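Participant: Got some structures for you, see below.
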Structure P
Amino acid sequence: MKRYVPAALTTVRLLLGPIAWICAIANVTRLVYLPILIAGTLSDVFDGILARRFGVSTAKLRRYDSVTDAIYYSLLLAVCWMLCKPVILRGRPAIAILIASELAVIIVSLARFRKYPATHTYLAKFYGLCFLAALIALLGFGASSWALVALATVAVVTNAEIITIHCMANSPPVDVRSILAAQRS
């Protein structure tokens, strides 16, 4: 039974994105997004921890996690568009930079290894927490575009590290802690 828990946590996050989107369409109170965002982040943190602890961490599961992250965060960006349109419009350059850096990682990984990236560096985990903070600031508290600028900055640094790891690797990198760990392998 334990071997299914990590995949189930990832699937929960996959479902939370559409739930947030439906809540935005239904125009529910913004406080509803706080538990959705926290549950999504907790599922993202613990799916990998439990997969390693239970000995079921596979490249396939890590890629499922990465694809789920892309879907989840894309839907949350759509929710932000629906609920925070003026802020999103002012933050278009930051969002464009963030999305371009994400696409660059995917393109490099697909070009080099024909696989979706699943690097999961420490910096990527920090980026995930920054994403949570930015989404809480935007959806929960109506923050201005400063949250998007800060997030785009972290995205560029994180994705530059991941691209560098992919360029240095001889095989598709999965769960590489940092560029320093990649240099030693």
Structure Q
Amino acid sequence: MALTFSDPMEIGTQMPKFELQDFSGTIYSSSKLLAEKRGILVVFTCNHCPYAKAAWPILVSLSNTYPDIQFIAINSNDPSDYPEDSKERMGEVVKIQNIQFPYLVDGEQDVAKAFKAVCTPDPFLFKIESGEAKLFYHGRINDNWQHPDAVQEENLKDSIEVLLAGGNPPENQPPSMGCSIKWKE
């Protein structure tokens, strides 16, 4: 598994629109997910990557702590070479991790390409104003994915709090890192 760092996206970029299904076939539209929230966090992730596995408990905890932020996870990996990233396994991960937010399948990988996502996890936090979602933070979850007890910078959590407090996007936006998205041949 090759370590990959996220590509930068300009702060203020409008969130690409999408319509995807979850592992059970329920359809989610980005425009409907914006309703009554102050922000939206889109995280490109998967089931097999150790970086993504380490992020699940953090994302679940943050989603429970910040109800004004709509959390969305998207799996863009090609399951033909990585069967652990199949829809069936996504359903199992949702149960095991007690995920209460949409975990969507990007089977055609168009959404990952629109976001220019490259790794798992690859979080994008958008601020919602007047029905528009504009990029506020794109970077790592924290500074120590392997050792939660040694984390000193909770970049994603801090960015959510700044967004909810009405502050400006943080200047420090270190790239996320993880396994590369498994693109179709």
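Only the coordinates and a few stated rules stand behind these numbers; no lab work does. Predicted, not measured: the structure shown is a model, and the values here were computed from it. Cβ atoms are built from the backbone, for glycine too; each structure is taken alone.
Participant: Give the label, chosen from P, Q, of the structure having the highest value of Cα Rg over 2.2 N^0.38 Å. Let's see the in-between values first.
Facilitator: Numbers: P: 1.03; Q: 0.94.
Checked P, Q; max of Cα Rg over 2.2 N^0.38 Å sits with P.
Participant: Using distance in nm of label points 7 Å out along Cα→Cβ at positions 17 and 145, single out the structure from P, Q with the greatest value. Can you show the working numbers first?
Facilitator: Numbers: P: 2.5; Q: 3.2.
Result for distance in nm of label points 7 Å out along Cα→Cβ at positions 17 and 145 over P, Q: largest is Q.
Participant: Out of P, Q, choose the structure whose coordinates give mean count of other Cβ atoms within 10 Å over residues 9-16 equal to 13.9 when calculated.
Facilitator: Going through each structure in turn, the value belongs to Q.
Participant: Something else about it: Identify the structure, out of P, Q, from whose coordinates relative contact order in percent (Cα under 8 Å, 6 or more apart) was calculated to give 26.
Facilitator: Derived from P, not from the others.
Participant: Still on this structure: With distance in nm of label points 7 Å out along Cα→Cβ at positions 105 and 121 as the yardstick, tell me which of P, Q scores highest.
Facilitator: Biggest value here belongs to Q.
Participant: In addition: Hey, helix-only ellipticity at 222 nm (-39500 (n - 2.57) for each DSSP H run of 4 or more, over all residues; to 500) derived from one of P, Q reads -25000; which structure?
Facilitator: Source structure: P.
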